[in-house]
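Given below, in the form of structure tokens, are the structures.
Nothing in this text is a laboratory measurement; each read-out follows from the coordinates by a stated rule. All values reported here derive from a predicted model rather than from experimental measurement. Cβ atoms are built from the backbone, for glycine too; each structure is taken alone.
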Structure P
Amino acid sequence: MDPCLIPVKLSSSSFRDSGTESYDILIQSAEGPSGHSLIQLGSQMRARGLSGKALVVSHPGIAKHFAERLLQGLHQAGFAAHLYLLPAGERYKTLRSIAKIYDAALAFGLERSSTLVALGGGVIGDMVGFAAATWLRGIPFVQVPTSLLAMVDAAIGGKTGVNHPQGKNLIGAFYQPRLVWIDPTVLKTLPPREFTSALAEVIKYGVIQAADVFEFLEDRPQLSRYADFAPDDLHYLLRRSAECKAWVVQQDEKEAGLRAILNYGHTLGHALETATHYRRYLHGEAVAIGMVAAGEIARRLGWWSAAEAERQRHLIEKAGLPSQWPAGIPWETVLRVMQADKKVKQGRIRFVLPRRIGQAELTDQVELVDIQAAVESIASPRAS
């Protein structure tokens, strides 16, 4: 399958810090006996003007599959490359982990011309991006996403950061990578639950912007596992997701307006993650529930039809994702977390709501009574 290159061109003056006004998303399937193409990363980094020292940050579960070949390619391309491992999981997405990356950067003598490489899912990518944005006031970094969630969302767009105990991603910066290298074949090692979770973000693109993606997924007989997708089908979903995300980011790099539509399902989804201490739901699972709730709010406000809300719910369930709000979470907790969310503006909770499949808008005209009613309408029965 031919490589797919998607350029991301931004006009923001912030690129004076990261050193470029554009970068590439490169979708490259495996070639040769290695089973993946990551050995080519070093030459692609050199082609984009990077050289010198490179610190690869990953976690043990990912590194055992991919680090050896990636480091081999970096060394062959002339990089002095080192590997540093962090624990896996959202609960480690903290300033304490960032401090550990700083310690590794200091130990390996990273300079302003050095490069940080994020090898992993969205958590690793967010942390490495934030460390790159703040180490020596900004050094280059490269995203090598190894999860479907990171490939279609987290690795693209320059959002970096960590969680605060009171809310998700409250600490961070907008900082763009020099390259996003996507190899679909690495998804063979992804745990099935993580693959399913990431489909929520793909469905999100279908609801907010790309009706063709939504309809494509509707037409699949099965879509909850990696094995359910032919290579061409998976390549199509990765390409369309990356194109959707890149187009929005190019219009609004720092979420001043349009980019907020990418938060569809995330307001209540983030609240659910925080309220359950990041232990009960994967990110996409929480977003799926948040999308069902947002769809119910939109239905109550007359923004879209009950039939479209049902299409969304059916597709989410077809993908093996949860669609019910869990019992036992006090409304006061949900409200407190939502009000601390970074998307709140002038005290108003902002929601992305669908107008129809393929179109969504941002609004701050959702009343608390509508949010609560929507959550209650999709709540799972309380265990007796």
Structure Q
Amino acid sequence: MPEITVSLPQHSYQIEISEGNISQLGDQLKQLKLGTKVLVVSNPEIFDHYGQICIDSLENSGFEVYSHLIPAGESNKNLQSIAKIYDSALAHHLERSSTLVALGGGVIGDMTGFTAATWLRGINFVQVPTSLLAMVDASVGGKTGVNHPQGKNLIGAFYQPKLVLIDPSVLKTLPPREFRAGMAEVIKYGIIWDPELFSQLENATNITSFDEIDPQLLNTILVRSCQAKADVVAQDEKETGIRAILNYGHTIGHAIESLTDYKQYVHGEAIALGMIAAGEIAIQMGLWRETNGNRQNKLISKVGLPTKIDAPLKVKEVLEALKNDKKVKSGKIRFILPTKIGSVKITDKISSEVIKESIMQLLNQR
């Protein structure tokens, strides 16, 4: 069973990756010697598939288990939803020794983690990701939070889970579109950290769905992506330096999500568009070769992710939305730009004209 350690000075924890892991949730929590009360937070669809498996496992290990469901979708990732989780925590008398279990994708994980960080000034928190995107990215690293009407993830906290429990078999119920969205984050790791992973994706026959991908390659994707994130987070837990590279593609990607009200593009699709824009900026600035940009864009297209914005957005709108990005520092927009496959740099020394040109290309307005 692959086991990856996220090594941090005060909050180290394990990422456990194994088929059938979800039915071992109770045993895993028991080994951590957590309190007896557990609140499972999920959405109705995921809970229908896996909620009872988790509850049975927890109850069989002696836990007192409750559940709270939130409607699916990024539009529900807000403070109103957090308040309802607080209400459940209060109603079930959760204590500081109690545990919140996030059973779901990135939205559920972010909200559950934020609730755990702020309820009683911090209670236990365990991630059980059910989407590819959450498995390879959102569940690891301790970023929690919700959206503000003016921008994505502007309200949040760094708060590490006690455990990340990954069961690849749950991906069989993941819609193909969501699987492809998760692959955007996998491609990201290839660009910023792991050229060997990038090459394996390029050489793969099919990487568009759980049913089509080679199981061994899927395991490689999970292990190498989680290891890459663990390595980066271990160096920079609270994003004061190198951790910012994990935001590759997210600067313009988040703006696209916000401007389309989180309805037209799921997160990974917007990030794919953001990576294409960042690659174009890097090419214009002479940081990486056009051939590498073409390799990236070809792989994004191979997965079935969008390569152009299919929404009535204006360049001015996107530029304005970028000002609300969390990575803005001293009024300057910071971008993560590739220099070769497997390496990127962080810079705010980009002219507005270069940024504008990359957005125009995404909008087919060149």
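Upon calculation of FRET efficiency 1/(1 + (r/R0)^6) of positions 205 and 317 (r between Cβ atoms, R0 = 25 Å, to 0.05) from the atomic coordinates, which of the structures P, Q produces 0.05?
On the way: P: 0.85; Q: 0.05.
Structure Q accounts for this read-out.
Looking at structures P, Q, which one was mean count of other Cβ atoms within 10 Å over residues 245-252 calculated from, given that it came out as 25.6?
It must be structure Q, since only it matches.
Please compute mean count of other Cβ atoms within 10 Å over residues 165-172 for structures P, Q and give me the label with the greatest value.
Q
Taking distance in nm of label points 7 Å out along Cα→Cβ at positions 237 and 285 from the coordinates of each of P, Q, which one would give 1.8?
P
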